[in-house]
Structure I
């Protein structure tokens, strides 16, 4: 099923750059790297690695990283930027790796792209070593619940508020910016938490980080789950 990524791959690459978009650079990267630094992780799987930016950050932090992604154009770019890296075609819902293959699995704003995210969570938990960590960042449902409507503005175009609608439902929507048009999924936080618990994971860290730099302000969610030992 086409979710827009193959058509939008080049626009994504042109948009994100090596430093990432604003939210990654100023909000999420500091938290994600902070959860990795000093933790002695040896082998990581980056699920939905895209152009490989976070795999390269993992390597800089001393963690051997394997990236998987279902978009060939993005994998091609990842391999060009990191010829020695390990980038493979694959889908989160059916990982090619054996049980307990990694002590760290990363999902960096990828769950919103996956229709059967419950299968993906089960697979990510399966390939974790006992006591390993699933480190993920995801969009807040309070944003995606009203994404189709966008900002409500006054007659002069000034933003008044962002609507929250159908928060407790699960549904896909098309999201467009900077020449990119992709299908994302809105889900309430409870849906994700139920999937993590059903996979036998234990929540050990949760944050709604504020920007640490930059001029604008935004909020996303990041968290970490541990596999059962």
Structure II
């Protein structure tokens, strides 16, 4: 029986995807192909994320990670458009692994027979949507990451693994974003290992008492930074 194959989908050179790909490859999980969205949105999101983790380690670029390796690298203008759909249909991966993308639509999600996995920088179902570390501090929810299957809704698919991250007094917002980034890569690596060894379990999500979050306003972010400066966030380990 041939080995299971996965395709890695990501915004072009996004630091979230770079960290995840580095961890996957260090664990021996090599994608059959990488499909990068090269667009103005991808460039903008990369810049925003680099600012969000400013001062912390950034994984090597895809070009550096793939040097000397025979892994096809495709560029598409949009992951939800026909070019990407036809490419995935041609590649026939068993699984899709998302390393930071737009919301992927149903017509793309349904192609890999084993589904698509995402790693979210927040605990699900509590913190769905954007800027999870910020909303976690704002609402005094533990910080963590979750690896889950994608369904047509936002961050509502079955959970594979989730884990809280210990937060210490003095940790900055940039550090929280970086910690959830690293943990998201770790959880994805664990999930792919379980998938390859037929040891994966899927746990349906419960309901969340909070809405699916959007990008927080400047006023919300000031409260977040103030709580971290004053050490009034309620889930420090020290």
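Just so it is clear, none of the values below were taken in a lab; they were calculated from the coordinates. Worth saying up front: this structure is predicted, and the values here are computed from it rather than measured. Cβ atoms are built from the backbone, for glycine too; each structure is taken alone.
Results, tabulated for the structure shown:
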read-out	value
Value 3.2, calculated as distance in nm of label points 7 Å out along Cα→Cβ at positions 54 and 78, assigned to which of I, II	II
At a computed 1.00 (FRET efficiency 1/(1 + (r/R0)^6) of positions 134 and 198 (r between Cβ atoms, R0 = 41 Å, to 0.05)), which of I, II	I
Winner on distance in nm of label points 7 Å out along Cα→Cβ at positions 86 and 206 once structures I, II are ranked, highest first	II
Answer label among I, II for the case where distance in nm of label points 7 Å out along Cα→Cβ at positions 110 and 126, calculated from the coordinates, equals 3.5	II
P(r) over Cα pairs in 10 Å bins from 0, in percent, for residues 46-149 alone derived as 12, 34, 37, 16, 1 - corresponding label from I, II	II
With helix-only ellipticity at 222 nm (-39500 (n - 2.57) for each DSSP H run of 4 or more, over all residues; to 500) derived as -7000, matching label from I, II	I
